[in-house]
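Visitor: So, here come the structures, one by one.
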Structure I
Amino acid sequence: MISLSNARARDRIDMEMTKIPIGTSDPPVCSICIANYNGMEVIDFAIKSVMAQDCDFPIEIIVHDDASTDGSAEFIRKYYPDVKLIAGKINTGFCVSNNRMVSMAKGKYILLLNNDAVLFTDAVSTLYKEACRQDPPGILGLPQYNFFTEELIDRGTLFDPFANAVPNISTGRTDVGMITGACLWIPRGLWQELGGFPEWFHTLGEDMFLCCLARLRGYTVKIIHTSGFKHRVGNSLGGGKVVTNRLCTSKKRRAFSERNKSFVMALIYPAPFFQLIFPLHLAVLFAEGILLCFVKKDLDLLRGIYISCFGALWSQRKRLHHLRKNIQASRRISSPRFFSPFTTIPYKLLMLIKYGIPEIK
């Protein structure tokens with residue numbers, strides 16, 4: 001892990017100062033979209049980190065509150081009147097929240113930001129400068145740091161053969177497989193071309209889908225090694241992180257992750273690799289479920305995560321088949337090029353060797 005101690009002074013957020021033009025009559029250059037659900041403890045930090053950005057162009061902040069019950073929507077309405085608030089009446093999930101925000105965004109560029117993420121003060125200007133240099137446009141991201149320890153989490157992610165996210169730590173690599181949806185920059189025109197997030201995913205895996213689809217159509221997915229953001233990883237769904245030298249996750253997170261990751265593979269993996277890898281993926285997934293069920297002595301793990309995943313693939317088979325045909329017809333790069341940010345060793349195996357059987361709450 002890499003510490004941020006040498007950059008604390010430069011990246012400290014001045015919570016009392018608004019540096020950017022918000023609520024002006026000029027059209028925004030960037031629309032920063034923050035999906036919020038019961039984020040009363042974190043949303044203030046996220047919004048203030050946006051308002052403390054050191055940039056000289058107008059932006060707008062849009063927050064979609066996904067039927068929170070903790071009063072966070074009322075808090076935003078009271079203390080941040082310049083923020084455009086979309087207050088949902090029913091909980092619809094991360095994908096719908098972001099699609100709604102982008103549909104009303106006015107900026108040329110979109111920055112998707114988690115409510116539990118905090119931007120470095122030069123984050124937006126860094127992303128904008130790189131976006132202006134890109135031709136054709138693409139998806140951009142920044143290094144991700146742990147909010148509490150200030151240690152580096154990743155510089156974008158790669159994939160293993162089964163579409164598990166592998167943290168990229170190298171500063172020598174700019175093209176990556178995926179930029180996390182916790183802080184993802186994309187031109188609004190490209191978002192519209194790609195169709196945004198698939199709303200039937202609900203939550204998790206939507207950033208993987210968007211980045212893989214962009215790459216399949218010949219657009220870059222790139223990490224910028226300067227600036228960054230801090231993130232309370234796993235705050236929204238629980239788990240998804242290492243705690244006291246042990247991998248900790250939750251049944252809900254794991255169920256969404258395995259299902260949506262399988263959807264992405266079924267839709268995006270080009271032939272002939274799809275026909276070779278996907279059956280193996282299903283076999284490995286089933287074996288993993290049996291092993292966890294046996295070790296944990298919890299049959300609900302097998303039912304709630306793995307059998308649920310197979311059931312979802314079966315129930316969505318017609319949709320997946322139809323969408324796959326359309327997506328593969330729009331492919332503009334070769335299969336080897338698509339798989340260039342993939343590693344060969346299964347990442348779950350490496351995590352098992354390093355941390356043992358994960359704790360699943």
Structure II
Amino acid sequence: MDDLRTALNPTPICSVCIANYNGGAMLRDCINSVLAQDCANAFEIIVHDDASSDNSVALLQTTYPHVRLLQSETNVGFCVANNRMVAQARGEFILLLNNDAALFPDGLRTLIDAAHSRGASSILTLPQYDWRSGELVDRGCLLDPFYNPVPNLNPTRTEVAMVIGACLFLQRSLWDELGGFPVWMESIAEDLYLCCIARLRGYSVIALRDSGYRHRRGATFSGKRNDASKLVTTYRRRCLSERNKTATLFVCTPSSLMWPLLALHLFALLFEGITISLWRRDSRIFSGIYVAAATSVIENFSALRAARKEIQYARHTKVKAYFAQFTCLPRKAALLARFGIPRIMS
């Protein structure tokens with residue numbers, strides 16, 4: 001009953017925003033983990049249902065009537081869903097929480113206390129643990145030269161390049177300043193983009209040492225996951241991932257260093273596409289994913305150049321400081337050595 005009163009408080013300090021699409025089987029764990037928080041601060045829970053065809057809406061209406069439900073008549077994607085929730089949020093702080101994730105009991109308190117103790121605006125996250133094994137997945141991520149996330153497992157390193165959108169916490173005012181998630185990305189890499197812009201403007205991206213959250217990695221959006229020591233993903237996820245990472249590299253990389261990095265990235269991208277297509281004997285992989293990602297820069301050059309000009313003009317971070325959270329080791333090479341050629345499903 002105390003949890004219910006907290007969630008219903010008219011002046012919440014934090015708005016927990018959960019984007020949902022056909023996640024009825026996971027929503028109980030997610031929402032219950034929020035309601036079970038050992039947190040004296042008032043909070044609210046907002047769920048955006050993205051035109052689910054399962055029992056999600058019925059579950060929310062009958063079991064969680066105190067949750068603020070935003071229903072979309074059409075499937076609009078992760079970026080729009082989160083933008084809509086934040087627009088309706090009343091909290092000073094925003095926690096974006098995946099419907100396939102569950103907070104540790106002290107998660108919310110840890111985030112709020114850290115934000116208050118830091119004073120300055122920043123993006124925060126908690127350590128991520130695998131749902132099934134309980135193993136540590138990351139403490140935020142570094143980036144390789146081509147903007148692929150590299151899990152940070154070092155407990156002494158708290159400042160990182162990005163945090164995963166499954167558990168992303170920040171001030172509402174900072175979200176508004178950064179402009180939220182870019183609608184054109186649809187889904188995938190929007191967290192990367194937001195964190196890179198924040199760092200360019202001089203804000204820190206921090207992975208806290210304490211508490212954590214469990215995550216069913218790959219349970220939403222047919223995600224990237226490891227099945228029997230193999231990397232499994234989907235055409236659509238891979239297409240959006242490669243396109244959006246390429247756009248982020250173009251827009252966010254400071255100085256003229258962007259151009260040689262972009263050239264190397266596109267060469268590596270096309271080589272990777274040819275290799276996987278030949279290995280899997282599927283030409284759609286090359287044309288539908290890798291060629292599409294490479295040509296997206298040309299097709300959207302004017303819009304990307306305008307975005308780059310605006311973001312770089314507002315940059316407060318020096319080039320060396322921006323790249324301090326990067327690592328030289330290409331992430332895909334490490335994944336290839338560990339899991340082999342990925343399997344891409346329809």
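The numbers here are math on the coordinates, done by the rules we state, and not lab data. Please read all numbers here as calculations on a predicted model, not as lab measurements. Cβ atoms are built from the backbone, for glycine too; each structure is taken alone.
Visitor: Out of I, II, choose the structure whose coordinates give volume of the Cα convex hull per residue in Å³, for residues 80-255 alone equal to 142 when calculated. Write down the numbers at each step before the final one.
Guide: Numbers: I: 142; II: 121.
So the calculation was done on I.
Visitor: Using the calculated result 2.2 for distance in nm of label points 7 Å out along Cα→Cβ at positions 296 and 320, pick out the matching structure from I, II.
Guide: The structure behind it is I.
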